[in-house]
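Multiple structures are listed underneath, in structure tokens.
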Structure I
Amino acid sequence: MNTNVKGTTAMVAILGDPIRHSKSPVMQNAAFAACNLDYVYVPFAVSPESLGVAVAGLRALGVAGFNVTIPHKTAIIPFLDRLEESAVAAGAVNTVQVCGSLLIGHNTDGDGLVDALAVDLDFTPGDGLIVVLGAGGAARGAVAALCRTGARQITLVNRSRDNAERLCADMQDRFPDTVFSSVISEGMGCELSASTALLLNTTSVGMRGERFAQLDLSVLSPSAKVYDMVYSACATPLVSDASRLGLAAVNGLGMLVAQGERAFKIWTGVKPPSGVMGRALG
């Protein structure tokens, strides 16, 4: 981390609620130091009702850029000046680039997920069924990227029918070669099948040790992969349960690093040294 903050230091931030669990400051500050860049990355807890004021404040302060995380990835869009194609396709933003007076929204989550799936699980989207838990901003980025890289069957599991059906409709229009379906479940459960190639959690369930009580992982094929975007613990309950059954399963640290590397380059124009962010996370 930059411990020599001075008048020339550029600030990058992350907005979320909650935010204390975020590992982004550790890895981004490590990358700034490795590149000898005079930047500092700081977290801000911002409630949903304060998001507009917070964005206006960052604009006025002249920050170099910022991230947004749960629950702001879709809510931030009206407060931005322009969206890059990655954010348009996802309907969600996780990275904001500052260009003069303009705030430009990007989505590095989806491509970061695809990178992590390839590296951590040797998984490439294709004809196999992908079951996605959640239909919020994180799900949007994930689904768009999975479709861009070849996913042909996606089922969304969500508590809210409106959100799930809206996401299915939006993505079907954009990716007509992918077959979408939805399952509405108050307990976020569904009947998994042996045809499931990937089970992907895009929700915050597991961040505090919660389990998906209505998911029976035992019906999955031994070749199925499980990816939990939650990264607050070394092994989330979903990852632990899957691993006990002999399934390949990892948490979201790989995705966190991959999306963070992409965001870093957007803000600085510099690609961070390989492995710096990952090593910073231990």
Structure II
Amino acid sequence: MKWEETTLEVLKSKFNNGIFRAKDVFKLLNEKKGYSRGTVYRILHDLYKRGLIERLGRGIYKVLKTVELKETVTVSTSVSVELVPGPLTKARDLLRNKGIEFMITGGSLLYRFFHHLPKRLIHLIYAKKGAGEVAVTLLREAEIRALLNPSRSEINVTLENFPERDVFVVREFMELPGNLDGNASIERALVDLYFESTRKRIPFPEEEAGRILFKVLRTEPINFSRLLMLAGRRGIREEMEAIAKFVRPELPIKVKSENKHVKKVLRAMEALR
């Protein structure tokens, strides 16, 4: 067992789900393990980066509630996503008030991980089959530029003709797994961003998708079982397995193959190591 895992067990035993300070951890581990102050701070940093503890303030932490994945990987049960401020929140409220079953997904929920946030975005909204036309009409009436099931070329034409406005892409699906009250779970948002980018459905650079995936999988407490299940529903499970294994080598995953889509994304991730 790595010293991070050993430390986590000590923290759980001592503090349970309570709040603790870095200096308290140093005192505890110095007495129990003989760890130096620098070692303790490094371990706390690593635990925070892996999503196993929450940082509440400078030197103040809390152990996150977790579940185990295949007995070896720990992931959080409570990962939140954030909406891009502006037209997207307006669109969400309009659709909710109309009672439309929808899910905001992709880069719209991952903007804080962008390397450079563009002046305008392509927002992905997945709607239940049969509700797409109503959703698009509602958004257009509110002067929100929306397209129903568009091709990449149609999106490019819209971007050229309306250079100062965000574009909303509405796609219809029979089911919306990963939908959390109108927002995709972070796992679903990652899967959809990867799929839409690598399959050329939206003009979003695959390299940027790779950088976002790397940052999220490296720093956020992701439920990898859910991630792979959702990827399987889109037919890209093996690709997502390769990405997950690249970022988190400790995952109990056997990579079967790497096709042309995932290879380009992995090359972008390689530069971040």
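Any read-out appearing in this document is the output of simple, stated calculations on the displayed coordinates, not a laboratory observation. Computed from a predicted model, the values in this text were never measured in an experiment. Cβ atoms are built from the backbone, for glycine too; each structure is taken alone.
Computing helix-only ellipticity at 222 nm (-39500 (n - 2.57) for each DSSP H run of 4 or more, over all residues; to 500) gives -10000 for which of I, II? Show your work: numbers first, answer last.
Numbers: I: -10000; II: -14500.
Considering all the candidates, the number was obtained from I.
Identify the structure, out of I, II, from whose coordinates distance in nm of label points 7 Å out along Cα→Cβ at positions 23 and 215 was calculated to give 3.4. Don't skip to the end; give the middle numbers.
Details: I: 1.8; II: 3.4.
Of the structures listed, the value fits II.
To test your reading of the models, identify which of I, II gives 142 for volume of the Cα convex hull per residue in Å³ when calculated.
II
Assign the value 17.1, calculated as mean count of other Cβ atoms within 10 Å over residues 143-150, to the correct structure from I, II.
Working through the options, I get structure II.
Using distance in nm of label points 7 Å out along Cα→Cβ at positions 103 and 127, single out the structure from I, II with the greatest value.
That would be structure I.
The value 0.90 for FRET efficiency 1/(1 + (r/R0)^6) of positions 55 and 255 (r between Cβ atoms, R0 = 35 Å, to 0.05) was derived from one model only; which of I, II is it? Don't skip to the end; give the middle numbers.
Numbers: I: 0.90; II: 0.60.
Going label by label, the one that fits is I.
Could you tell me which structure in I, II was used to calculate Cα extents along the principal axes in Å, for residues 191-238 alone as 29, 18, 15? Working shown, then result.
Working: I: 29, 18, 15; II: 28, 24, 13.
Clearly, the read-out refers to I.
Have a look at I, II and say which one yields 11.9 for mean count of other Cβ atoms within 10 Å over residues 159-166, as calculated.
So the calculation was done on II.
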